[in-house]
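Structures given as structure tokens follow.
Laboratory data are not the source of any read-out in this text; all were calculated from the coordinates shown. Here the structure is a predicted model, which is why all the values come from computation and not from measurement. Cβ atoms are built from the backbone, for glycine too; each structure is taken alone.
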Structure I
Amino acid sequence: MKKKKPHGREEVENALIEAAADLFSKNGIHSVSIREIASHAGVNHGLVHSYFGSKDNLRQRTREYLLKNLWKSKIDFTDFNSALISGDQVLGKDKRFMSFILREVTDNVKDKGPVSNKFPYVEKVVELVKKEQENGKVNSHIDPYTLVVGLIAMRISFITFRRFLLPAAGKDLLEVEKSISEIMEEWFSILSK
């Protein structure tokens with residue numbers, strides 16, 4: 001079945017951002033041309049420049065789009081453990097987000113600033129960690145930000161180095177998500193004691 005060609009500014013912009021998200025996260029930012037993005041979106045390549053001005057502006061808008069979609073997902077902030085597990089599940093829903101962010105970092109993109117200045121998930125989980133520390137459930141000597149960011153870094157590491165890390169942990173590469181979830185849940189249980 002042939003994909004319907006987008007019409008109108010909003011549809012074309014969305015199609016281009018979706019195409020960029022697919023291709024940048026899969027192939028890398030520098031490896032993908034404007035023509036490939038436009039072809040994937042089903043539009044003329046001149047529209048990329050008309051609507052975004054440059055490939056770099058499209059990249060930035062794609063990041064914003066993926067981040068915005070990520071925050072639309074429901075995360076359970078009942079407690080520290082629930083927030084970590086449901087946050088991990090949210091990251092797994094659109095694998096393009098993590099791959100895209102990794103590509104931005106590893107592809108040596110010229111934008112050297114932070115990906116975002118607001119991290120609502122991190123802030124909410126840090127507050128939960130502080131409560132857990134007050135209740136004696138999490139070591140009070142651990143900086144809450146360091147703990148939360150460390151767990152996020154662990155998840156990113158599994159995405160990036162899964163072919164090395166999962167076999168090293170005796171986990172099945174054929175069931176990547178299940179294997180990563182098992183490891184992350186074990187870490188969550190260690191931290192919750």
Structure II
Amino acid sequence: MQLAHDISKKAWIYDHSEPKARYSLGKKGARPFVCFGINPSTATPGRLDPTVASVASYAKDHEYDGWLMLNLYPQRATDPDKLHRKFQPILHRENLHWIKHYLHEFSQDSHVHVWCAWGTLIEKRPYLLQCLIDIHDNINSFNLSYFTRGSRSKNGHPHHPLYLRKDAPLEQFDLNNYLKNIHNL
């Protein structure tokens with residue numbers, strides 16, 4: 001697997017292994033807005049898909065000077081039904097590496113707002129919840145606040161960015177409580 005870490009003069013953040021995985025995509029800033037989705041599609045620097053474009057737009061409209069799109073699982077799949085049937089631990093470990101790298105870096109200088117936006121897609125594969133648990137365990141000590149936008153699903157899953165009203169506000173999200181409750185489903 002060949003990994004690429006691309007940061008151009010335009011301050012893009014883009015870590016990926018083509019064509020199968022993307023670990024991060026965003027723009028550097030002193031006060032970045034971070035979003036967690038479920039999995040990446042084909043967005044790249046300068047060619048954002050609708051989900052990533054909505055994250056970038058929200059960050060700009062709410063005076064964040066950067067943004068970062070991360071995902072619970074890094075496999076590129078425009079159709080969530082095409083996610084690996086079998087968990088790929090190597091992809092997951094690399095994803096954890098980049099998540100820890102950026103969130104540790106960002107939280108050193110300021111409090112970081114994290115938009116949880118994986119939607120009900122977390123139920124698509126059994127391993128996705130474990131990915132979230134591992135991520136949480138690895139970033140729990142960082143200076144982060146978690147948020148959602150829009151209504152949550154009947155099982156408490158945070159809303160996906162594509163299906164939101166543009167004016168949906170950020171609302172505090174208790175990720176610890178969510179993880180406790182999700183185990184009971």
Structure III
Amino acid sequence: MNYPDTNIENEILASDLQLILDEHHQLAKNISFDQLVAALPKIEQAKNIFLVGAGRTGFMIRAAAMRLMHLGYAVHVVGETTTPALSKGDFLIAASGSGTTSSIVKAAETARKQEAHILCFTTNANSALSELSDYTINIPAAGKQDHHSTVSQQYAGSLFEQSFLLVFDALIQFLWKQNGATAEELWKRHANME
């Protein structure tokens with residue numbers, strides 16, 4: 001591809017960024033935090049916190065897990081080789097735009113059998129994942145199969161994935177304020193073998 005006029009490309013990129021920011025601004029107006037607030041005591045009391053997501057959402061899950069680890073929680077990403085067994089007193093955080101991804105639903109089924117608490121993030125509050133969960137955060141974003149730009153002009157589930165991480169970062173900010181730890185204390189948990 002040839003880009004002869006960088007001013008035009010700069011304007012297009014700035015416009016695309018603004019479109020994404022506008023979508024998030026609109027979406028944020030329609031998120032209810034009631035279920036997240038209700039889940040807070042269980043998150044704070046959890047022996048271990050497990051997180052699960054697949055595909056691109058799985059990348060966001062790993063970022064979320066790292067943020068919880070920095071706050072001092074015992075955190076595990078489902079599917080990693082060092083992840084221990086989940087048991088009673090643990091907490092599962094599951095993210096799936098559709099709420100039907102089989103591996104994530106299966107993880108929630110296991111958590112339910114083990115009497116762990118479950119928080120899910122999804123675009124489908126009536127999904128199998130939501131029905132298994134104690135707490136559901138409904139993110140009103142486009143699902144990855146929505147190819148008609150009815151909710152988002154971004155490709156597939158991009159708005160959901162981005163929004164999950166932004167909402168999760170709001171949770172991290174809240175927990176950090178409650179925790180009272182300094183940035184220097186959190187930094188001690190930052191990876192030192194990168």
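Looking just at distance in nm of label points 7 Å out along Cα→Cβ at positions 136 and 160, which of the labels I, II, III belongs to the structure with the highest value?
I
Right, next: When FRET efficiency 1/(1 + (r/R0)^6) of positions 104 and 128 (r between Cβ atoms, R0 = 25 Å, to 0.05) is computed for each of I, II, III, which one produces 0.60?
Computed on structure II.
Name the one structure among I, II, III that helix-only ellipticity at 222 nm (-39500 (n - 2.57) for each DSSP H run of 4 or more, over all residues; to 500) of -15500 was derived from.
III
For which of I, II, III does mean count of other Cβ atoms within 10 Å over residues 32-39, calculated from the coordinates, equal 17.5?
Clearly, the read-out refers to I.
Out of I, II, III, choose the structure whose coordinates give Rg and Dmax of the Cα atoms in Å equal to 15.1, 47 when calculated.
II
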